[in-house]
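**Student:** Each structure below appears as structure tokens.
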Structure I
Amino acid sequence: MSDNRSLLTITGSDAQSFLQGLVTNDVDKIDQGLVYAAILTPQGKYLADFFLSRHGDGILLDVHESLAVMLKTRLSMYKLRADVTIEDCMLHVHRGLGDAPEDAFQDPRADTLGWRAYRPEVQADDTVDWAALQVAASVPQSGVELGPDSYILEMGFERLSGVDFRKGCYVGQEVTARMKHKTELRKGLVRVSIKGTAEPGTQITADGKPAGILHSVADGKALAYLRFNRAKGKLMAGEAEVILDEA
């Protein structure tokens, strides 16, 4: 369902440049469609991920409801003297698969995740298993795979069109750029197959030694956060066998 989202509007003459200096993606892309982005700590760690779209003279921000109050506070802290107003928006998120309606945007993270639209009424006909689709597309979820200790490149944000390395400075940009250009990722989120039954949060072991954590599980697939140098040999999550997927 799409009722676990909160919407904010960012308006004012400085709205676009204000966000441009804070978030991981190029805000100017909102004129081409939906933009997926995150805001980070100065140390480059995840605070929140969200969608941005053009909304009248301002910008609509679509974020998980559990992060909305924190994000609004954080944005207000950075506002200073900028001509920016941040307000709650009473629209609702609608999602679907297939051909997108005229008022909808393609989900930029993966084609298989369909479209998103923002409407006055609550969506009443959403029967899609979005969690399973997100696992199949290796898309992390706020509050599940994505948390305060996450680095967005380890979570696949480059593949998910959530970061732009040409846009210039933003909060946490230096750490993110260094991870991209000067280091090889030693840990990260991958999709796996599960033979057996294992619950999210189960420790993954390789030949009996800790190698990672199992996260979202759906339809025999799961997302796992692994230490790549340890994730060798036979992988287990409790009594279930864990097999790395090629894609």
Structure II
Amino acid sequence: MNVFGNYARYYDLLYRDKDYVGEAQFIRQLLQIHASDAISILELGCGTGLHAVLLAKEGYQVHGVDISTQMLEISQSRLAQLPLDIASRLKFSQGDIRLFRTKQQFDAIVSLFHVVSYQTTNKALQATFATVKSHLKPGGVFIFDAWYGPAVLSDRPTTRIKRLEDEEVTITRIAEPVMYANENLVDVNYQIFIKDKNSGVLEELQETHCMRYLFKPEIELLLQQFQMELLEYREWMSDREPGFDTWGVYFVVRI
């Protein structure tokens, strides 16, 4: 099953409480510190394009890539509604970030909302970093976040229920995790119920998202393989040092 395929149309509603504006500002701050002259950004795993649009509004040229055609349809629809000066700084392409290639190189590459943790095998991680290596200008930076192993093992994932609604639908999403101790993987099994408020029709979707939690030493090993330097790693959206209670950690690396 294509991850995000079935519920791409409900994705923005499911994550409407996500602080996209704050996150885009956070990325901008990191870029100002580590790549102050950056103009062009490649976003690997751009989803429905919200981060990309916000970064374009900050003046960056952003090329977003995603494997989901359904997500990209939403991105393109969002693009069509933007003022021309902002839309001209955006481009979206369909592609697998492990295989994606273009002739352009970029000042910075970002991969947000745990996209790197969706690369569940060593081969997939290596392929993703090879994509980064081939598209990053000398001196450029790669910023990504991931599930952080020490915290996942200390504060293990539990079943969670999320309920929300808009003018048209009510949604109940149940997330049930299954952990694989020797693989550093968690299957997040989603069961999603969508009720149309007008017709009363109830739709059920099921998807499994397999996530890999990562540790600093294995990140460092990847960086060594691709001749990259770790500049900074902290809790996502804060300056806290990662530890047993920091599920989301960002890494800034330089080629």
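Bear in mind these aren't lab numbers, they're just calculated from the coordinates by the rules spelled out. Being a predicted model, the structure only gives us computed values, none of them experimental. Cβ atoms are built from the backbone, for glycine too; each structure is taken alone.
**Student:** Using mean count of other Cβ atoms within 10 Å over residues 40-47, single out the structure from I, II with the greatest value. Before the final figure, lay out each step's value.
**Tutor:** Working: I: 16.6; II: 25.1.
Structure II comes out on top.
**Student:** Assign the value 19.8, calculated as mean count of other Cβ atoms within 10 Å over residues 16-23, to the correct structure from I, II. Intermediate values should be presented prior to the final figure.
**Tutor:** Values: I: 19.8; II: 12.5.
Answer for the origin of the read-out: I.
**Student:** A further question follows. Given that mean count of other Cβ atoms within 10 Å over residues 152-159, derived from a single structure, equals 13.2, which label among I, II identifies that structure? Mind showing how you got there, number by number?
**Tutor:** Numbers: I: 20.4; II: 13.2.
Attributed to the structure labelled II.
**Student:** Upon calculation of helix-only ellipticity at 222 nm (-39500 (n - 2.57) for each DSSP H run of 4 or more, over all residues; to 500) from the atomic coordinates, which of the structures I, II produces -4000?
**Tutor:** On the way: I: -4000; II: -8000.
It must be structure I, since only it matches.
**Student:** If you don't mind, there's one more thing I want to ask. Which of I, II yields 2.8 for distance in nm of label points 7 Å out along Cα→Cβ at positions 48 and 200, as computed? Numbers along the way, then the final one.
**Tutor:** Details: I: 2.0; II: 2.8.
Going label by label, the one that fits is II.
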